[in-house]
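The following blocks contain the structures, represented as C-alpha cells.
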Structure 1
Amino acid sequence: MIVVTRGGGSMEDLYAFNEEVLVRAVAASRIPVVSAVGHEIDFTLCDFAADLRVPTPSAAAELVIGRREELSQRVRRCARDLATRLSLEAGDLRRRVDRAAGSPVFTEPRRVLDLRRQQTDEAERALFSAVNLEQVKRKGKLEQLETALRALDPDQPLKRGYAMVLDASDRELIRSAALPAGKELLLRFGDGEKKAVTL
C-alpha cells in the first residue's frame, strides 16, 4: 500500500498534488494508493485518482497500521492452521506406515506366499473339476443324441429281422391293398435285397 500524504497548508502548498504527472502515476499504480493530503476540508486531484481518500495523514496512519495488524493476525492464524493440518497429516501417515509395517506381507512373507499358492491350487482344482463335469455332461448328451439318431435309422429294424417292401419305383409299401396280383416287388433285408412277385 502506498500513502500519498502531506499535512495541512495553503492551496499553493498543496498544488503539487494536482500536477498531471503525479495524478496519472497514482491512477496507474497497481499497488493500492491512499490519499491523505491536507485536512478534511482540503481536496486535490490525487484524492480522486487514489483508491481511497482519508481526511488526514493521521487517519492514513491508523488505516495502514490497522490493516497491517489485521494481516499479521491472518498470517498467524494461517500459520497455526497449517501447523495443525501438517500435524494431523503426519499422524495419519505415521499410523498408515505402522499398519503397513505390521502387515503379514512384511512380517511373514513366506506365510503370505504359501497362502497365495494354496489359493491358486484350490482355484486350479475347482477349474479342472468344473471342466471335467462339463465334459461328462456333454458326453452324456452326445450319447443321447446318438441313441436317438440310431432309433431313426431306417436300417435298424432290418438288422433285427424285419424287411422293407418296395415297388418298382423304389417306393416303400406299407399296406397290403397296394399289392395287386402279379406286381413286381423288391424285398430289402438287413443283409441284402431280393425281387418278388405278388400272387
Structure 2
Amino acid sequence: MFKKIITHLSILTICLGKTIMINMETNLGLIQIELYPDKAPITVSNFLQYVDETRYGDLHFYRVVHLGNQPDNEIKIEVIQGGLEIDKHPMELPPIHHETTNKTGIKHEDGTLSMARLEPGTASSEIFICINDQPELDFGGKRNPDGQGFAAFGKVVSGMDIVRQIQSKPEKEQMLVKPVKVNSIKRVK
C-alpha cells in the first residue's frame, strides 16, 4: 500500500505545474474534469488511485442538494455528490489527510470538484461537484461547523449541463430516486 502511494506521489511530482484531464462518462453524457496535482497533491493522488486502479467501477451520483431541499440548513449549498456510497465498500481506500482551501488556493466555485467528508481526515471515495459558487464550503465557511471546509482538487471544464441535469433529477430528501451511473472514468492521454 505504502509503495503505491509513493508511486502515485512520484507520478504527481513529474506532473507538477501541469493539470491532469479526466473523462467521466455518465448515462446522461460526458463530464470532463481538470485536476490540479500541484495545488492539491494528496487529494489528487487519492482520486487518481481510484481511477487508475479501477476502484470506481461502482461510481454513481446519488445525492443532489439544491436551494429547495435543505429545510433544516441555515447555510444552503448546491452540489451533486457521488462515489461508492456503501459504507466500507470493498474498493474503498483508507481516508486521506485534509487539504484545506486556504492551503491549496482552490475555491469552491461553479464546477469545482471536491472531496466529501465528515470530520477532517475522513475523506476517502466520495466526491461532489459544486453548482454555482459555494464559498461556505471553503476554509472558514459555515456549512461545516468545524470551519475547515472541504478539499477542492479539480474543476469541470466541459459538461456542466450534465451536472445540472443530474441536480434536477427527482429526489427524496436529497437522495436521487434513480442514481446516475458513471459508466467509465479515465485519464485523458
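Throughout, read-outs are computed from the coordinates displayed, never taken from laboratory work. Predicted model, so just to flag it, every value in this text is computed and none were measured. Cβ atoms are built from the backbone, for glycine too; each structure is taken alone.
Quick check for you: by volume of the Cα convex hull per residue in Å³, for residues 28-107 alone, which of 1, 2 is greatest?
2
For which of the structures 1, 2 does the calculation of helix-only ellipticity at 222 nm (-39500 (n - 2.57) for each DSSP H run of 4 or more, over all residues; to 500) return -5500?
Corresponding structure: 2.
Still on this structure: Given a value of 14.4 for distance in nm of label points 7 Å out along Cα→Cβ at positions 44 and 180, calculated from one of 1, 2, which structure does it belong to?
Label of the source structure: 1.
Here mean count of other Cβ atoms within 10 Å over residues 76-83 has been calculated and equals 21.5, so which of 1, 2 was it run on?
Answer by label: 2.
A value of 421 was computed for volume of the Cα convex hull per residue in Å³; which of 1, 2 is the source structure?
The read-out was computed on structure 1.
Of the structures 1, 2, report the one carrying the highest value of relative contact order in percent (Cα under 8 Å, 6 or more apart).
Looking at the calculated values, the largest one is 2.
Figure out for me which of the structures 1, 2 the number 1.00 belongs to, where FRET efficiency 1/(1 + (r/R0)^6) of positions 52 and 84 (r between Cβ atoms, R0 = 41 Å, to 0.05) was derived from the coordinates.
2
Which of the displayed structures (1, 2) returns the greatest value of FRET efficiency 1/(1 + (r/R0)^6) of positions 20 and 148 (r between Cβ atoms, R0 = 35 Å, to 0.05) on calculation?
For this comparison of FRET efficiency 1/(1 + (r/R0)^6) of positions 20 and 148 (r between Cβ atoms, R0 = 35 Å, to 0.05), the top structure is 2.
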